[in-house]
Every structure is written in C-alpha cells, then in structure tokens.
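Any read-out appearing in this document is the output of simple, stated calculations on the displayed coordinates, not a laboratory observation. Just so you know, these numbers come straight off a predicted model, no measurement behind them. Cβ atoms are built from the backbone, for glycine too; each structure is taken alone.
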Structure 1
Amino acid sequence: MDHSPPPAAGSPASVRPAVAADLGRVAEIFAPYARDTAVTFETEPWDVARWAAKHDDLAGRGLPFLVADVEGEVAGFAYAGPWRPKAAYRHTVEDTIYLDPGYAGQGVGTVLLTALLDAAARAGARQVVSVVADVPEAAASLPLHRRLGFVEAGRLTAVGFKHGRWVDTVLLQRALDSPA
C-alpha cells in the first residue's frame, strides 16, 4: 500500500518507494553532483550496482528510499540512512535528498522531504540529522530543511576538500513524532 502524501500544492510530484528500475535514473541525477559540485563529498558518481546495494541495505534495515515522480519520470530521490553505526544511534537517521536541477523550484523537494520524514518516523526514527555542504550549489538545501522544522545544530569547519577548496558542513536536526 502506498503511504505517500498527496502532492504539495503547486508541486507536480508524487512520491513513492524506489524500485530497482528507478536506480539508473537515480544514478543519472546524482552523477553531476558528485562530478561537478561540492554538494556531496563523494568524488565519483555511483553506478547502478552501487545504488542497488544502497537500496537493498536500506530496505534490509527497514529505512525508506523514495523517489519523486513527475509524469512517470524520476525527478529526485531521498533516503534515510543510519546516522552512525553504534547501536545507541539506532533511532537517529541522516537524510539525503537530490533533485534533477530541471525540477528545482517546483515544490518537488518539499514534497519529497516531507514524505521522507513521514516514512522515517514510521520506520521508528526519532531524530533526523542533515549534513549540508556550505557551498553555493547547496543554497536551496538549508531553507528547504528549515521550512520543514530542522534547526541548526552546529558547523564543522573545513572538513571536506573538493575541487581545490576546503568545505564546511552545516549540521541540522529535527525531532520526529514516531507513531505509537
């Protein structure tokens, strides 16, 4: 049964769980971020096999991996992964969200992140952490997270080096109301 919320007012997207057939498009969306920006600290794009392993790992943990669908095309993806490997962190997840730039500014990110937060709560998460690179290419990520209730929890200075520059990250956090 699909538990995705209806599209946000003004957004052309619906959200659903990712399936294996989506992973080629997920790889296409992510590749330019890895290759051309410091938004992610990954330096090489992931192939479909690596995305399949990520998808399977999250499914095995009962954590969501979602896609935003606009008229049959995957416009973006988001997932909640473990924050840290130690057992005491098991109720805290880290969100990841990427959009095809062609869908920016259309409410797709809002609908996708909202659905991810709901799915993470259903999966038993109590806290969501977001680690956002403080670079111009990620400028939309901070306001998106703040609109959805994230608050800044800290900054890590010069923790990444990519494309010839040191990059800070901003840590954001949001508590979830997990279902009873």
Structure 2
Amino acid sequence: MIYYENGSLVIRDLEEGDIPQIVQGEIEQGWVNAAAEKYEMRLRHRAEMGAVALAAVYDGAAVGYINVYPDSQWGAFGGQGLPEIVDFGVLEKYRRHGIGSALMETAEKIAGTYADTVYLGVGMHSGYGSAQRMYVKRGYIPDGSGVWYGESVCEPYSACANDDSLALYMSKKLR
C-alpha cells in the first residue's frame, strides 16, 4: 500500500526486496550492527500483530523505514492501548531531503487512526542526536519516568550503558 507520494519520494509498506538495499546502505555508512533480521522481524510483526512496517523509497531505492505498533506492550506507555513508533531511520546520504519528516508524518497519521496520542523511545547517545532534535521540534515531550534501559526504568544512580538500549520515552498528542 502507498501512504504518501511526492515526486521522487514514496512511503509504502516495507517489502522483502527493500531489506537488502537498506542493510547494504547501513553497512556502507559504517553501522556495525546492520542486519536483515531486524527488518524480517518487522515483517513478521506485521503479519502476527498488525504492526505497520513502512519503507521510504527515494528515486527507486529503499532509503528509510519506520514502524507503528498500534497497541504496543513495551516501554513507558506499554499496555495502555497507545500506538508506538519504533525503529525509525533514514540512510545518512539521503538525509535533508524531507524523507524523515515524510516518514514521521505518515507514521503519526497511521497512529492517529488508533488513538489520540502516540509515543516513542529515543536513544540517548549522540548517534540519536538528530532524532532527539526532530522529536522535540515535532512536539514530543518526555513522559517523566526518566531514562529506560531495555524494558525497565533505569533507577537513579544505577549502572547502565549508553548504548542502543538506553532510551527516553516521549509522547505527542495527535488531536
């Protein structure tokens, strides 16, 4: 299904054929954890849980992705009937073309069909800096529980690593 189309940019359902293109792009930009399994899992979640897995296709190449879990069970708002935006990215060489904004707009519109609020978790290290700024500019606010490590709140003064499992949960009213 196509959700958005504007010139050379199309936002549509993620397809199996997109996975090698995205993973190759991640490898080329030096991402050591690039793996097809993550995207294959999103396709399984679509079939099993009704998640929405999207791809951004720019000039015919899959260059970005985002996922919406309509009734997420994870994180600060898990189990409250709220949609969560998960695993959002645009390959570095395609940034600053409006692709990330189009992906977020599309994901928020989809989330808005399920609830009036959407949430997401954003990593805390500098690799997430552009995403952190984007979420604030789009109106997301921290939930107030502090940072999470994996599936639980990182208690004050406890040890945690500043890796991809350290996240701040944020929400946005959609209407």
(message) As an exercise: semi-axes √(5λ) of the Cα gyration tensor in Å, calculated from one structure in 1, 2, equals 22, 20, 17. Which structure is it?
(response) 1
(request) Work out the source of 15.5 here, i.e. which of 1, 2 gives that when mean count of other Cβ atoms within 10 Å over residues 31-38 is computed. (result) 1
(request) Assuming 11.7 is Kirkwood radius over Cα pairs in Å, for residues 103-142 alone as calculated from a single structure, say which of 1, 2 it is. (result) 1
(message) Quick check on the output: 18 is relative contact order in percent (Cα under 8 Å, 6 or more apart), derived from one of 1, 2. Which one produced it?
(response) 2
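Given -0.44 as the derived value for log10 I(q)/I(0) by the Debye sum over Cα atoms at q = 0.14 Å⁻¹, for residues 23-86 alone, which of the supplied structures 1, 2 does it correspond to? Could the numbers behind the result be given before it?
On the way: 1: -0.44; 2: -0.49.
Clearly, the read-out refers to 1.
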